[in-house]
1. Which of I, II yields -11500 for helix-only ellipticity at 222 nm (-39500 (n - 2.57) for each DSSP H run of 4 or more, over all residues; to 500), as computed?
2. For Cα extents along the principal axes in Å, for residues 12-51 alone, the calculated result is 71, 18, 11, so let me know which of I, II that is.
3. Quick check for you: by distance in nm of label points 7 Å out along Cα→Cβ at positions 44 and 92, which of I, II is greatest?
4. Please state which of the structures I, II yields 166 when volume of the Cα convex hull per residue in Å³ is computed from it.
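Taken together, the values in this text are just the output of simple stated rules run on the coordinates, not laboratory data. Quick caveat: nothing in here was measured; it's all calculated off a predicted structure. Cβ atoms are built from the backbone, for glycine too; each structure is taken alone.
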Structure I
Amino acid sequence: MTITAKRNILTAAIILTLILIMGCIIVYAKTPSQGASQSRPKYFTSYEIKAGDTLSGIAKQFITSEYSSADEYISEVRSINGFTGDTLYAGAYLVLPYYADKT
């Protein structure tokens, strides 16, 4: 076998291997994980702040099991609403995320 023939076989083997790897990546990426099949969609609601409301109190009302902690939920609420502090003003509105079963 000549060097050129060996080089062509090696090149073909490398290309075939890359195609196989890419195919596996595509199939894996499109296959839902075991937990994903049970995930619920995320929704958003508008909430009017009442006198005495706190972020932790609001979190207790709206947090769902998809969040690992109240701090994670509060961090998302802050991010969505574009603020970093804890000061809430009665009569203002917050956008709150929540998860619920599909209807």
Structure II
Amino acid sequence: MDYDKERAKENARLSTVAVLALLEKHAPEVWRRAEVVGRWIWVHFDAKPPSAIRTTLSAIGFRWNRKRGYWQHPCGKFSGRSRANPREKYRITRAAGFAEDEAAA
């Protein structure tokens, strides 16, 4: 997926379900490791991912959070910086589990 700055800004406003669908389509290996934290999507890698994966994540609307060490997508739910760890505050669901939960709702 090619990076387009304006498209990435638009994608940052997509819903959690829409972002997960894009991620599954364009980067299924990343989708398998994605977690939904609250309504945001977080992706962690043990090492720096290849350039193609970073470009795809950026194109979908993800941003690198250096402090937390995760790629994060706000899914249209923008908020300021938080000192608290959202992983301790919100429910964490694997991407596949979230899709199943949404289908059942």
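1. Working: I: -15500; II: -11500.
Here the read-out was taken from II.
2. On the way: I: 71, 18, 11; II: 27, 21, 17.
Working through the options, I get structure I.
3. Values: I: 1.7; II: 0.5.
When distance in nm of label points 7 Å out along Cα→Cβ at positions 44 and 92 is computed for each of I, II, structure I gives the biggest number.
4. Working: I: 166; II: 101.
Computed on structure I.
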